[in-house]
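These notes open a run of structures that come right after.
Any read-out appearing in this document is the output of simple, stated calculations on the displayed coordinates, not a laboratory observation. Please read all numbers here as calculations on a predicted model, not as lab measurements. Cβ atoms are built from the backbone, for glycine too; each structure is taken alone.
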Structure I
Amino acid sequence: MAAKKIRKIGDPVLREKSRDVEVIDKSLLGLVEDMIDTVSDEDVAGVGLAAPQIGVSKKVIVVNTGEGFEAYINPEIKILDKEKISEEEGCLSVYSVRTSVLRPRKILFKAKNLKGEVVEFEAEDIIARIFLHEVDHLNGILFIDHLEPSERKEFLSKISGENIF
């Protein structure tokens, strides 16, 4: 398998709602390998990637929480804590610009692994943020959508100022 081109803001696939994965088969395993190769590439070096970021509208994410990448199929999130925290985020699909985003502090994450087994765990702080960010991609949401309108406008002007469109 091989690293793929990461889709950038403005690409319509990033705004689509992803489809559920019905079957875990060789093509899905190939997609996961491509995603891990892409996010592991030394020029990319991300902690997570969602399938739409390489042009595939399927509910698949890969996340590295410190012990290597794991794939999660058809993930679901339940917010466990009303407390929200603001931390800086960036996104491989939104170039090199980063900004603070307010997100829930604690979540319950549920998905299938590549063996088809259901995995479920609580995540807090930065780990919760990573999962929230990646699952947002599956729903056509970018992290900048969590900004206030004036903040989003300012952020987008920074991006366009870099002549990246």
Structure II
Amino acid sequence: MAEPDPTPAAGLIEAGVQVNDIYRRLYEHAPIEKLKLLARALESIELKDNGGLVVTYITSEDYVITGAGEALTEGVIDHLRTIDGTLVAAVVRDLSDGDRAARKVSMRSTDGRVDVSAIARVHGGGGHRRAAGFSTDLSYEEIVEFLIGQINSQLAD
């Protein structure tokens, strides 16, 4: 069996692949609606329970004002996780489909001390220890209260 070429990337570049163009298309491409939605989400960040929970709420109004759809919320949670001292980052967003629950909650555990999948399962959701989510009809305030209680319960164990 032949040895694999140790420099396949160099071969692609020699063949004319435009690396900068591909990188830009993959990582630096976003419609303006996504950035407007991100700006609103970042403006709404709240630090709860001494910063252990960092949460933002993307409302139906945010979608209308920015012209963004629900799919453009992808990646918002990654910005929340970067805040110093965060144990759990959560994005709560309104859902537009009337056949589903009113809100979707996406959670990330920054260091694994909090099992967000256990939190999600309480409301029929799922995921894994460091990334999970659930749908609910709870109000934003009820969701935040629930998350704080669950986080504190796990940390007390």
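Computed quantities for the displayed model
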item: Which of I, II leads on FRET efficiency 1/(1 + (r/R0)^6) of positions 21 and 101 (r between Cβ atoms, R0 = 41 Å, to 0.05), largest value; result: I
item: Winner on mean projected area of the Cα convex hull in nm² once structures I, II are ranked, highest first; result: II
item: With helix-only ellipticity at 222 nm (-39500 (n - 2.57) for each DSSP H run of 4 or more, over all residues; to 500) derived as -12000, matching label from I, II; result: II
item: Comparison of I, II by relative contact order in percent (Cα under 8 Å, 6 or more apart) - largest value held by; result: I
